[in-house]
Structure P
Amino acid sequence: MAKERENEVEIMAIWEYDSLEDFKMIEDKVREDHAHIARVRNWYEKMGGSENLKNIFYKSEQDFFESTVL
């Protein structure tokens, strides 16, 4: 889902996990994956470095939702 406003585009992505604990476990594994870390570093370098990207992606948020369905 994207919304454009005054030359800004908001991008939202939603993932579902069975629990917050599952999310944390998966996130930890991703952050410990050396191949993933190398891909991220290469992407940052290709895009001009983190300082350049701060001008493009000036805001990043992470929210957690809980089901209200029983």
Structure Q
Amino acid sequence: MCSFRCPIQAQVVNNKTVFIQGNPSAPQQGTRICARGGSGVSLVNDPQRIVKPMKRTGPRGDGEWQGD
């Protein structure tokens, strides 16, 4: 999720992530987690999340993309 690569533990129910917390086995952080890590549930479950590669269709910087 971010460049710090904090150790996390995710709870998955019916193949869907429902809760993310810090990994209690990690000696440095325990169950603490940053705001970005805590918002991970909404990031992975977002219906508008890009899940396939996209191809740029216009000039660089135009923001025009084509998905499958």
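None of the figures in this text is laboratory data; all of them are computed from the coordinates on show. It should be emphasised that the depicted structure is a prediction, and the values quoted were computed from it without experimental measurement. Cβ atoms are built from the backbone, for glycine too; each structure is taken alone.
Values for this structure:
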quantity	calculated
Structure (P, Q) behind the derived value 15.8, 47 of Rg and Dmax of the Cα atoms in Å	P
Label whose coordinates, when helix-only ellipticity at 222 nm (-39500 (n - 2.57) for each DSSP H run of 4 or more, over all residues; to 500) is calculated, return -2000 (choices P, Q)	Q
Structure responsible for 2.4, with distance in nm of label points 7 Å out along Cα→Cβ at positions 13 and 29 calculated and labels P, Q on offer	Q
